[in-house]
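Taken together, the values in this text are just the output of simple stated rules run on the coordinates, not laboratory data. What you are looking at is a predicted structure, and each value in this text was computed from that prediction instead of being measured. Cβ atoms are built from the backbone, for glycine too; each structure is taken alone.
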Structure 1
Amino acid sequence: MTLMRLRNAAQLTLPADVRKALNVKEGDFLEARVVSGGVLLKPVTVVERDGAWRGIVKATGKVRRNAKRSDLADERAIAREVKASRRRHG
């Protein structure tokens with residue numbers, strides 16, 4: 001267990017072992033949620049809205065209608081492209 005002290009202006013410094021476990025560095029964003037018995041910190045990726053929309057348009061443009069594929073298959077193809085884009089830009 002790692003202890004942290006609340007500093008001036010309610011600031012906390014995440015110890016190195018916590019930063020390493022969360023794979024975060026200076027400038028990264030963390031979501032804080034109050035849960036039963038404590039606070040949950042979760043790393044999040046913030047994406048600029050216009051850039052995200054361009055990524056969605058690009059991903060949907062890669063999906064081709066195929067008579068043998070269902071709408072569900074199309075949705076899965078789009079989801080794969082979105083995930084790949086997040087990995088590249090996340």
Structure 2
Amino acid sequence: MLTPQIASAVAAERVRQRNLWDRDHDHGHGDCSNPNVPTMVKIAVLSEECGEVARAALDQNEDNLRAELIQVMAVCHAILEGIET
């Protein structure tokens with residue numbers, strides 16, 4: 001079940017991502033919700049975040065693990081936003 005705390009953290013991370021990537025970059029403009037950002041770029045972003053989850057797990061850093069999992073959820077959410085529009 002998606003708890004209110006997790007939903008709030010994912011929503012806040014989506015805002016952070018939108019603000020961070022609201023510019024032109026090497027792969028287009030915007031974050032993973034932008035349909036004009038190539039799918040492979042979005043998957044590369046997601047893979048990088050998953051790698052950070054693995055690193056936090058290996059380091060047994062529960063706080064970092066939670067933060068990285070929220071980022072993975074937010075990237076997945078962004079990709080889905082781009083598909084839905």
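Quick one: distance in nm of label points 7 Å out along Cα→Cβ at positions 20 and 44 came out at 1.6 when computed from one of 1, 2, so which one is it?
Derived from the structure labelled 2.
For FRET efficiency 1/(1 + (r/R0)^6) of positions 4 and 36 (r between Cβ atoms, R0 = 25 Å, to 0.05), which structure out of 1, 2 has the highest calculated value?
Result for FRET efficiency 1/(1 + (r/R0)^6) of positions 4 and 36 (r between Cβ atoms, R0 = 25 Å, to 0.05) over 1, 2: largest is 1.
Hey, mean count of other Cβ atoms within 10 Å over residues 28-35 derived from one of 1, 2 reads 18.6; which structure? Don't jump to the answer; show the numbers that get you there.
On the way: 1: 9.6; 2: 18.6.
Corresponding structure: 2.
Comparing 1, 2, where is volume of the Cα convex hull per residue in Å³ highest?
For this comparison of volume of the Cα convex hull per residue in Å³, the top structure is 1.
As an exercise: helix-only ellipticity at 222 nm (-39500 (n - 2.57) for each DSSP H run of 4 or more, over all residues; to 500), calculated from one structure in 1, 2, equals -24500. Which structure is it? Present the calculation step by step, with values, prior to reporting the outcome.
Numbers: 1: -13500; 2: -24500.
Computed on structure 2.
Assign the value 2.0, calculated as distance in nm of label points 7 Å out along Cα→Cβ at positions 12 and 76, to the correct structure from 1, 2.
Computed on structure 2.
Which structure, out of 1, 2, was relative contact order in percent (Cα under 8 Å, 6 or more apart) derived from, given a value of 35?
Structure of origin is 2.
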